[in-house]
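Read-outs throughout are calculated quantities, based only on the coordinates presented, and are distinct from any laboratory measurement. Quick caveat: nothing in here was measured; it's all calculated off a predicted structure. Cβ atoms are built from the backbone, for glycine too; each structure is taken alone.
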Structure I
Amino acid sequence: MAKILIFGNGQLAEIAQFYINHDTDHKIVAFTVDADFIEKDTFNGVPLVPFEEVKTQFPPNTYNLFMPISYRKVNLLREEKYLQAKSMGYNFISYVSPKTTYYGTPVGENCFIFENNVIQPFSKIGNNVILWSGNHIGHHSEIQDHCFITSHVVISGSVVIGRNSFIGVNATVRDNIIIGKHNVIGAGSVILHNTEDDQVFSPGQTPIKTTSSDQLKRI
């Protein structure tokens, strides 16, 4: 059991609290966030303290951190806060749902892996990675640091996902592909070739038909 602080006071922090309380024996002692984003001194029944003061109140030799921060700025905000906390001396927990199919291959620190992911043997998950629910991570594939994989993404075998990349729901990456750093791969994308750093992919929205739903009532 670890005594932990969760960074945040929004939906992701609330979700993290739920999973940690439900599935682990860790004790959540406080939430923390930058002082500018604090309006009251508690969140979900737990103390909420300014991040600027957290080291004094909750020293890193006693408490661990969990920082489930979103993909804002192509994951750069989560990377920034993670590295800042690391420089302050904090260690991090990772959460891997017991409902994930997982064979003990390496998962880094400050990872948040939701239920129903399939993480096949010989794969590797870096530090500060979020895998939302229901993804397939193929054998011998690597997800580098600070990535965010949403839901129902298929990453085939022997794929490398470059650091700070974001992959949207229902995207597919073919086997033996290298995804560059800081890629944004939109929902429903199909990636069949290697990508360069900083690229953006999106298949676009399904076109709206001129037929109205009233004309389809007999279907």
Structure II
Amino acid sequence: MFPFRDRTEAGRLLAETLQEYANRDDVVVLALPRGGVPVGFEVAKALNAPLDIFVVRKLGLPGQEELAMGAIASGGARVLNGEVIRALGIPDDVVEQVTQEEQRELERREREYRDGRPPVDVRGRTVILVDDGLATGSSMRVAVLALRQKDPAQIVVAVPVAPRESCAELQSVADRVVCAVTPEPFWGVGQWYADFSQTSDEEVRDLLRRAASFPAHRAA
């Protein structure tokens, strides 16, 4: 029932599908905190590539936070789910309020996780954008759109598990989408991990510190 023991194992298995990107000086791995970082760490280690974070925050409906009105990402990009907003009659001021709250949290995470290290330069490089899985894909979509503003040569979305339709939809914005496992019926990302406990802020900081010692990272 569980393809993956935990995020570490998922990252190692995902890396096996990405070996064509190994030992290339034009490749960067960006992980979506928090759950994507343990996966991205294993991918970056296996590919001998630099690792950094790309922060994305879901815009949840107040009182029903699991229902996404959209998402924001590093670099100021925002994608709204117009269908949800129209169907539920969500006022503009509610959307703006939630956006401002999540923007503050996004900026806090960037400060805390990087420990003063500057973002990795992605201009002209192949970016492998990693998370621990996709459900609707809204957060990953806004991450891809935000990354486009930074002029990478190519954006590869890579996740251990996702529904087939979400992977297909992301093909319209990413250059390539790699989904290691696409179970049907899908249910949810956590259903496919034996251990899907929450990744802590400290674990994110520790993995980024460890990744900073990768040879490829020092040369980047």
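General remarks:
- Test item: log10 I(q)/I(0) by the Debye sum over Cα atoms at q = 0.12, 0.18, 0.21 Å⁻¹, for residues 87-166 alone calculated as -0.50, -1.03, -1.18, pick one of I, II: II
- Origin of the value -11500, where helix-only ellipticity at 222 nm (-39500 (n - 2.57) for each DSSP H run of 4 or more, over all residues; to 500) was derived from one of I, II: II
- Of the structures I, II, the one that 11 was derived from, the read-out being relative contact order in percent (Cα under 8 Å, 6 or more apart): I
- Source structure (of I, II) for Rg/Rh (Cα atoms, Kirkwood Rh), computed value 0.95: II
- Of the structures I, II, the one that 3.1 was derived from, the read-out being distance in nm of label points 7 Å out along Cα→Cβ at positions 127 and 191: II
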